[in-house]
Every structure is written in structure tokens, then in C-alpha cells.
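Structures are listed in the sections that come next.
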Structure I
Amino acid sequence: MKKIIITGVILVSTSSFLFSQSIDRIINSKEAERIERTLSSDDMRGRKTFSPEIDKAADFIAGEFRAIGLQTWNNSGSYRQEFAMVRPKFISASAMFDGNNLDQKNIIVVTCQPELKIDQHSGYEIVHIKAGGNLRREAAALTLLNKNLLVLVDESYVADFPRLASLKRSIFKTDKNTVFVLSNIVPLSFDIEAKHEITEQKLANVVGVIPGKSRKDEYVVFSGHYDHLGVGKPVNGDSIYNGANDDAAGTTAVILLAKYFKTMGNNERTIIFAAFTAEEIGGYGSQYFSRQFNADKVEAMFNIEMIGTESKWGKNSAYITGYEKTDMGAILQKNLQGTGFTFYPDPYTEQQLFYRSDNATLAKLGVPAHTISTSKMDSEPNYHKVSDQIETLDIENMAMIIKSVALSSKSIIAGKETPTRVKVEELR
């Protein structure tokens, strides 16, 4: 009888892929279900951006971070990383270059101010977007500089210039302005005026920190987004888009990883845990978060999205977007040797997933920032549907994936290995 019991223990150990008992006590299906069930409940009403329910979800996540004992970012005293999005509605614009009136359609002002009046004495830096480039990309990059700029756009872009209006649909609140003028003339004097109706909406990421022991200024980020689609048109009597897999699952992972690493207490690098808002409407939460760092100090980012269902390879597996862009995937797989878990390259490269999730902003700055997922993007039956509920998830497998993420990161957390950087020129 004793022999049978011992054999059973060996089988259990094998089926758990040799994970230590300590990690099983912290990251397990019971805890994963508790968190997941709260975030994806009908009470959260789909966690839509700007809704009261997303604030409720943020408070829940902050409460988990507090119970774990995480520090707040920059010792702010709050886990909520609050910011505002501004939606300017265009009313009018006018400009004169060297005393000559310009056509209003050749002026686009990106601003948070209801009324703007500037001239050559206002201290604006004049920059140029020359012919032959990528207008939209160069213009967007200039708005991110957070400077007062007068941007002269080469007249060869006359057909594409109106598209720059999309840059001011939603912007982070700032006192800096970017004025685009379609002109090949460099004016000695200018007068520009613009009027907008400004609507301000507040948002919040939820961020917690475990400071590193010997490498406090080197960061490793674990993230997922906690917003979803909210309430929509009823389907078979159900109107709540619960977002259990997308991305309450990733947020659940972030919370459990925070608990695990806090318990271990052996991280040499500083670990940042972030639950992002507004992913579904443009990735604004991760964009704002990324602006708070010197990207050169972020050594790795594990963005976790939709891990609640089996991957195309079955259980105990997941894929990494942008696998070929750094050696981070190879490092993670090496750390998992002997566990039976496999990280695969993204099989859905035609869908450009590397650029579509919250890892993208830091990746474009060179950070080895990847998204880990199991979602079968060519056949996921509940994606962005009211049927994305906890009952459709494999919680046991989800817990195993979270454990695997934890163990796969050990050499990076310890500062023993550093993934290669994304080649930024490849993303331009």
C-alpha cells in the first residue's frame, strides 16, 4: 500500500511538471479562480473604459496589490497611476506666414487648450517633415516629444495631410502644442490661432512595485490590461461582455505573479506589475505607462493576454509574439527545461499581434517586450463576445501557464541574463 502511495506522489509530481510546492501554494487554480471570477463577474459589467465599473475593477486590483505588500510607483502612496485623455473638437483655425493668409485646411493643431494664439515670439521650435518619408509616423513621433513645435510639412503630402487630424482625437493632457502647417515656406513671422472644444476624461492604470536588491534601476515589467468592452446589444438575453479571457486572465496572472515574487523576495532587479486601462480603445494605458520610464532601463516586459484557453498545441504551452525579434523566448524556454512546458513562436504572424497589444509601445523603443498568449486567433470562439465568461476557461491550465511565466523569468529577475534589444530600425 505504501508503494502505491509513493508511486501516486511521483505521478502527481510529474503531472505538475516538477513545480515546487512553494509556487503551488501561491499560484494555484483556487486563487486564479477567485481573482478571475471577481474581475469577470456581471457586477463588473464588462469593465468598459470610462465606466464606474472599471474604477471598481481598479480598486479591486489595488486592494490585491496592497494585501500583497507591493510598493507604489515613485512612493506616490497610491497604486492608481492616474492620467487624463483629452478629446479636442475642432472649431476653427487660421494662420498667416509673413503677412499672407493660409488656407484653414492646411493647418492642424494638436492641443489641449480651448484657445491657442502663437507667433514667432512664442518660443516654438520650427521643424520639418520632408518629402519621401512616412508622414503619419513622423508626425506622431513629433507629438510624443511633448514640446511646443511648429511643424512645416512638405507640400508633396497634400493628399495625406488631412489624415493628421486623427492625431488629435485623443491625446494625453499636456501644456505643449504641436502645430502642423502644409507649407514649403519657412516664415520669418507668423500668427496662428486655433479654437477647440475640449473634453477631458480621466483614466488610471494600477501599478505596484517590488524594488530590486542590487539592481534597483533595472526594471522587469509584468503586465496585462483590465479593461474590456462593457455592455452591448443583447445576444440570447446576455448583454455583458465579461472579458474573462480578454483580459481578466492576464490581470489575474499579474496579481498572482506579484504575490509569488513578493513571497520569494529574491529579485535583484526591480519588478513592476501593471494592470493597464484603455487597451481596447487604443492602448492608451500602456502608452502613458511607457512614458514614465527611460526605456533603456527596462530590461524585459512580460505582457500577458488571453491565457485562459488551450493553445493550438494543447495544454502546458503558450506562444510569444515577436519571438524572433529578441532572444528572450530562448531564455524563457531554457529556464523551463525539465518542466514539460513549451513556449512557441507566434503562429499568427499575419495578424501582427506583436504590434497590437500593450507590449508595442516599449518594444518600439527597443525594449524586449513581448506578449504571452494562448488565444487561437484564427478560431477563438468567444473572442470579443458575450460568451467570454469564466465557464469557458481552463483554470487549471491557466494556473500552470502563470507558474511557467514565473519560473521562466528567474534568470532575468535575478540579473543573470538580459534579453537582446528589439532593433528599433526594424519597426520604422
Structure II
Amino acid sequence: MGPSDLNTSTRAATGAGAPANPVRRVAAASLIGTTIEFYDFYVYATAAVLVFGPLFFPSGNETAQTLASLATFAIAFVARPIGSIVFGHFGDRVGRKTTLVAALLVMGISTVLIGVLPTHATAGNLAPVLLCLLRFGQGFGLGGEWGGAALLATENAPANRRALYGMFPQLGAPFGFVLANGLFIVLATTMSDETFTSWGWRIPFLLSAVLVLLGLWIRLSLAETPVFAKALAEKRQVRVPVAETFRGSWRIVVLGAFSVMLTYTLFYLTTTWSLSYGTGPALGYERQDFLLMLCVAVLFMAAATPLSGWLSDRFGRRPVLATAMVGGAVVGLLTGPLLGSGQTAFVMVWLCAGLFFMGLVFGPIGAYLPELFPTNVRYTGASLAFNAGSILGASLAPYTAVKLATAYGVSWVGFYLAATAVVSLVALSLLRETRTSSLTS
């Protein structure tokens, strides 16, 4: 089946008269955009663990520095639902394409500006204040990015392939992670710790400008999605999408947020927190060695994401998600024996298993959350659920894990992870299956 056939089936599936975007362009725009967005996000996460503590929050206590730095990491997750409301408003009233471009610009500009920030040594307390403001900007932009990218993919998809299309923006997560941390590995192996701490850490932030320009070029070449074009022609927009969302779909927003809670907790414990734990006194890995281990492990996430998309188109969203959540709970219970052992083989098993189940739970979300909401509030509703889940599952996950590991041992981090898996599974059981739902309502 060629692109023209797929486009014909897309129009038939959606019932829209507007021409669909070419398949390759939809894949490229949804994948590249979220790759850039997640690259920006992970660059900050890695820098928060490695250098932001002493540069922006100097103190005599290394743990206090790390906790302060990870607290700024949480700011973006608070900003994400706010971004969902603002960008969702325009995405549901004006269009998916224009809003996606704006979201990309906001996060890209915020990231580049972090790369030129003065540190505490030169600007005093103004430095961490500016860092927090720009971190808020990153989260605000990402709050509008994911929902638009997911809708761009699913609203251009044939009805029987929505999860497969919807996994393209999800693939941006592992791609952005490898790109960001691969760059940090190169920097760590080509410059001294003193040089990296002095100015080398700025390079990944500044390079974001090139990626943003590439993403803008691809997204500006798109047409509006056929589903939204049909809704626009029929004048089905609502005046205040967020109000309409909470009036008719507040329960779905809440349950959707809890259902994706594990997605965030699993990812940020296996990446951001594990980097801090692995390179700290507990395990004592060299920074570049542990980053390389993470880059290998995230390939399991990249493999599981399209697999879960394909499986959920075949068997349904809920069975695949439930299986992944059970797997995430098992990974949590094995945290002490595997990660806590300090043996490289066991540590790698924990990282690979955690990120595999992360991909398995992450893949279907790109179709599942949009399918839960009607067209006129889909951007707002899906974005709010996804990003509210970030507050529940990720904003405090690295911070909480540091506290738990320090006070009670690494096994308690695993119990925390397993508990979030149970919460997500319960929320999922209260939501409906959407595999055969129509997107034109």
C-alpha cells in the first residue's frame, strides 16, 4: 500500500473531506518535533544531575545541591498543565498546526537561553531565579507540544492504525534521550571535568537552536489535520475549551492523568534518578560510563514503543497497557536486588527492563488519550491528562527517590515505583477501551 492509498483510507476513516497530509510528512513532523522537545527536556535533566547543583545552588553539602537542582527540574512539570490549557485553547479553536509551531518555539527559545545564563558566581541569587523561569518556559512549551503532535498523528491515521501512527511522537522520547545524552558523552570524553563545568555544559543547550529550525521547517510544510478541518468547517469549536473539558470530561482527565502516572515515574527513575544514584557514592560509576549504559538501555524503550502501538491496534489499548503496568510493578520490586547489587550486569538488566516496560506503556498513549475526548476539546483534554500525569508521576520522582534511598535504602525506591504502577492500573480499569472509537465526534 502506497502513501496515496493510505491517504485515501485516512479520509475514509475520518470522514473528512480535506486532504490528509502525506504519511511520511506526518511521521517526520510528529517524530522530529517531539525528538527536539524531549532533547531539550533531557538536556536539562542531565545537566541538573551533573552540574547545576554547584553552579546555581552552591553550598557545602553535595546532597543539598543535588536536591535543590532536582527541585528546579520539577518546575517544568508544574508548568506543563498550564501550557496544556493555553496551547490547548488555540489548538482546539484555531488549529493543530499553528499551535504546534508556537509550542516548539517557546520551548526551543527557553532552552537556548539556559545555555547563556550567568551562574551564581557571577550573578548571585539572580542566576537560580532566571534558571527557574526558563525551566518553567520549557515545561510550558512541552505542555502544548505533546498533545498537538499526538493529534497530528492520530487525526491523520486510518482508523485501524491509529496507535501505530500515534507512536511516532512517542518515539521522540528515546530519540531525544539518545541525542542529548550521546552529546553529553562526547563532551565528557573530549574535555576535562573543569572545562565541562566551566562552559562545556552550555553546548547542548545552544545546539538546540539548530534542531528547532529543522523542526519548524518540517511543521510549516503541513496542512491542517482532516479531522479538525472538518470540525472547523462545521463550526464545532467551543468558546472556552478548558471549561468545556471540565464540564463534560473531568472524570476522564483525572483518570487519564493517573493512568499515565507510571509512564513518568518509570522513565524518570530509570534515567534521571538512576544517573544521580549510579554516579554517586552508592555505585560510583564514571559519568560517561553510566550515560552510555542508559543510551543502550533506552534502545529497549525505542523497540517496545512501536511494538506496543502495533499490539494495541490488534488487541486493544487496555490489554497492552495493563500488561506493561504489571511489568513496571515487577521492575519496581526488583530494584533492590538488581540496581542495589552494584553489579554492572544486574544494573543493566534493571535499566533495560525498566525502559522496555516504559516503551510498552508509552506507545499506546499517543492514540489512547486523544481517543478518549471529542474533537472540539481533544487538544486540551489529551494534553491536560498527559501533563497532569507528569505532576503525579515525574515532578517529584527523582527528588523523592533521593530522599527514600538516603533514608531507607534503594529498595524503597522500587516500592515507590511499584505503588505508582498499581495506581495507574486501577485508573486504567475505570476507563473505556477506545480501539474502535471514532475521532470525528
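None of the figures in this text is laboratory data; all of them are computed from the coordinates on show. What you see is a predicted model; the values in this text were computed from it and never measured. Cβ atoms are built from the backbone, for glycine too; each structure is taken alone.
Computing mean projected area of the Cα convex hull in nm² across structures I, II gives 23.9 for structure I.
When mean count of other Cβ atoms within 10 Å over residues 101-108 is computed for each of I, II, the one that comes out at 22.0 is II.
Distance in nm of label points 7 Å out along Cα→Cβ at positions 85 and 245 computed as 2.5: which structure among I, II? Attributed to the structure labelled I. Where does the value 20.8 come from, among I, II, when mean count of other Cβ atoms within 10 Å over residues 93-100 is the thing being computed? The structure behind it is II.
For the structures shown (I, II), relative contact order in percent (Cα under 8 Å, 6 or more apart) is largest in II.
With distance in nm of label points 7 Å out along Cα→Cβ at positions 237 and 389 derived from the coordinates and found to be 1.0, which of I, II does the value describe? Derived from the structure labelled I.
Among candidates I, II, the computation of helix-only ellipticity at 222 nm (-39500 (n - 2.57) for each DSSP H run of 4 or more, over all residues; to 500) that gave -7500 used structure I.
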